[in-house]
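Participant: Got some structures for you, see below.
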Structure 1
Amino acid sequence: MLNKVKRFIASEHLLRVDALYLVALSGGADSVALLLCLKELGYRVETVHCNFHLRGEESLRDEQFCEELCQRENIPLHKVHFDTQAYADLHKVSIEMAARELRYRYFFQLKEALRADGVCVGHHKEDSVETILINLVRGTGLSGLMGIRPRNNDVIRPLLCVTRQEIEDYLQKYAVSFVTDSTNLVDDMVRNKIRLNVLPQLSEINPSVTEAILTTANHLSEVDAIVQESLKAALGKAVSFINPVIQVSSNSLSNEPFQLDLSVVRAFPSPSYFLFHVLKPLGFSSSQIAEMVSHLDGQIGQLWYSSTHEITHDRGVFMVLPREEAEPRTLVIPETGRYVYDEQLSLRLTERALIPSSNVSFSKNPMIVDLDAASISFPLTLRRVAEGDRFTPLGMRGTQLVSDFLTNLKRNRFEKRNQLVLLDATGTILWVLGLRINDHFKLTPQSSSYLQIEIL
């Protein structure tokens, strides 16, 4: 077994000879074998034991066993005690989830404190098979059928190449004892049901069922590598950001507004798989994604929401926008001068005298407008456009909803949401920023002064 683990570590590039590693030590056969293997192979290790106080005397027994083992092997031991039940009640999660969250949070904190390179856990072949079957029963994508990965960021699994029987044979060879968690012997949880009932029955059909399932998982891993390359290429064509300097990455898709070219999505061998890959991490459900697939050729305007994002269908694209957590800012402008709205926008207001004449010239720069100063009442307000906002666009007589005005200009949902308007003290819109002034505030031959407003 030792040589098999050594080769596995090398082939998967799991450990460095000059680094420190934490070993999660429960006292069970898997963690004990892992600790002794790594020590025998010459790796520098320290152990961490979690007492969840869920099994009474048995929990104390396990802790004492780990203390004695580490003392005998001259290996540093870090212990932590948790009130797991209280945590589960407080956060309204299952006991299993509470224990998982508590132990990994502590593992990673200790790893940083000790400057360790990773946390090693004792998962073996059967654990990977059980995970595959659990995912299969619950319903899963390709990734859920590939089993447990040898390394997941800071969590390392050097024993994934061996079976539970090989582990027990190794411990027996060196006459090393271990403890047994009695809860693992009761089929009251999904994993236990699979371990105690399902796998033994499958073994009657095929005695090599563990290896057979893992072989299939390895084939699927190879398929996944091909799929990921196809997805990467398609993403490069399908995704475009509102901010063109942003590069495609998982972080940028989570944090930045972007759009998906639906012609690229439709051309992908499986549009539903492509959308699932992109949108599932953003909180959209499988049923929502299925509905989106059915609307690839549908009418524009459909909306979908997750807890963090919103999607709208807009002229051949899906606009994907992060949902705003805070209320948009409102800027009050009491008088002329320069005012900062945010990092991207400032306004400068200047009032100048004007000789009344019949030759009135207007600014041709959309970032600068000249308005009749006498008809404007301070303070002004700069804010996002709101539902029901109306104004009289320059050259028109009647009023128009700003939303309709923007629709006529073929502005997308993101542009509509972020559109700013400038109002005077009466609540009348003076200017739809960068687009059109209100006709009632235009310069006329009778104007004696003008208010120039510049976007900086």
Structure 2
Amino acid sequence: MKQTLTWRSKLSFGLGGFGKDLVYAIVSTYLMKYMTDVRLVDPMIVAVLFMAARIWDAFNDPFMGIVVDNTRSRWGKFRPWILIGTILNAVVLVMLYLDVDLPANQYAIYVGAMYILWGMTYTIMDIPYWSMVPALTDNEDERSQISAIPRFFASMAWLVVGSGGLYIVKYFGGGDQILGFSRFAIAVALIFVVTILLTVTQTRERVVATKGSGEKTTPKRMIEVLVKNDQVLVVLGIALFFNMAYQLSNSFALYYFEYVCGVKEALYATYTGVAGIAQMAALAVFPSLSKKINKGIVFVVSCLLPVVGFAALLLVGYIAPTNILLVGVCSAIVNIGIGFMLVLVTVILAEAVDYGEFKLGTRNESIVFSTQTFVVKFAGAFSGFIAAASLNPIGFVPNEVQSAGTILSMRAIMIFLPAVLSILCLVVYKKGYRMNDKFYHHILAVLRGEESRNPNE
């Protein structure tokens, strides 16, 4: 039976995406640069720290998925954890950017501990948040909307942090970057809590669990679900390559525009500002676009646009590196594709949950979405490691003019690697994803009891 969500519920769920990505953006965008250039921690130490912390954090995600799947409460299985995780993560975020007067190495240990706690508490909130998507509705059109709306608000958050973050830090700190970042983190934490409160008070789970879903989820069951659901594995492969491309270019953008192009604040603000607007535009049109154009075509376009945009950025970097207009155009091309991909990954993962129920008889939303979070964090860890660990070998010197060889290496990290990873996304999709419209509609009809299942399926 088709279900209808109110726009109040859709927007309340979406606003949670603004708060949680505001938090993610201030850490993902600025923490590495803050440590290497403001707190003067050795880049290799930062690289190892980030890699270890994110891998540790990533391995917690599937276990959080098990906890959520086993949760039964009067408030549902998702909302209690969303609220608990948000409050804890907001506190840790403030501590992460706290003005702690310690020598560089001791400070690195402190930040490492806070970074691990930040990732773990973010997991407590993030996994149940995205796990709610297939539980809110089984209507395909609504699925597209509730996947796109939080991504739209998330892109708005990245727009605020990316284009305005350095200016906000300057305003809050009055020239003191440490103080500026500390106050910025406090403001972000407060907004995070408020937006998530709207999510947990204004949304409800609507998709009824199957009879098998009452069974306790165990690590053995988690592995079984993942191994037997081949479509989950395909989507995770796509998510891995996409997030490595996306996060690598984001992590390195500050270095690229400052040291390769020679203009930090204006170019970076333009690139990230246009990125946010382009992603929001892509997310705004996606629900209507998905009704008119085959999902597979949209997927191909979403993979190829970043390749075209990065190629254009490479060209601009040689002929007009400080041209704000051309940098903005390149960013728009890249990020329209990224915007489509952000929502597509969520949509096809929700479809994989339905496929799992169809094939295995149980819905395991949190297990499936926790593995996506694992992949996203692993990709972030690997990308962050590449970005930070590469600085010393390529001859990077903070706050100095870089050599020609260093600049060439920076171009490769910022442009070439993300473009190759985008192509790999397309390869995995074409080779492995088989949930075409006809097959997926059949799955939904069987789950609703509207069609009989073929014994050979």
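No value in this document is a laboratory result; all are computed from the given coordinates. Predicted model, so just to flag it, every value in this text is computed and none were measured. Cβ atoms are built from the backbone, for glycine too; each structure is taken alone.
Participant: Which of 1, 2 yields 3.8 for distance in nm of label points 7 Å out along Cα→Cβ at positions 85 and 101, as computed?
Facilitator: 2
Participant: Looking at distance in nm of label points 7 Å out along Cα→Cβ at positions 13 and 173, point out which structure of 1, 2 has the largest value.
Facilitator: 2
Participant: Compute relative contact order in percent (Cα under 8 Å, 6 or more apart) for each of 1, 2 and report the one that scores greatest.
Facilitator: Across 1, 2, relative contact order in percent (Cα under 8 Å, 6 or more apart) peaks for 2.
Participant: Kindly point out which one of 1, 2 the value 3.8 was derived from, the read-out being distance in nm of label points 7 Å out along Cα→Cβ at positions 125 and 437. Let's see the in-between values first.
Facilitator: Working: 1: 8.0; 2: 3.8.
This value belongs to structure 2.
Participant: For distance in nm of label points 7 Å out along Cα→Cβ at positions 69 and 381, which of 1, 2 scores largest?
Facilitator: Result for distance in nm of label points 7 Å out along Cα→Cβ at positions 69 and 381 over 1, 2: largest is 1.
Participant: Taking helix-only ellipticity at 222 nm (-39500 (n - 2.57) for each DSSP H run of 4 or more, over all residues; to 500) from the coordinates of each of 1, 2, which one would give -26500? Spell out each step's value before the answer.
Facilitator: Working: 1: -11500; 2: -26500.
Value -26500 for helix-only ellipticity at 222 nm (-39500 (n - 2.57) for each DSSP H run of 4 or more, over all residues; to 500) corresponds to 2 out of 1, 2.
Participant: Moving on. Say we calculate Rg/Rh (Cα atoms, Kirkwood Rh) for every structure; which of 1, 2 gives the highest result?
Facilitator: Top value of Rg/Rh (Cα atoms, Kirkwood Rh), among 1, 2, belongs to structure 1.
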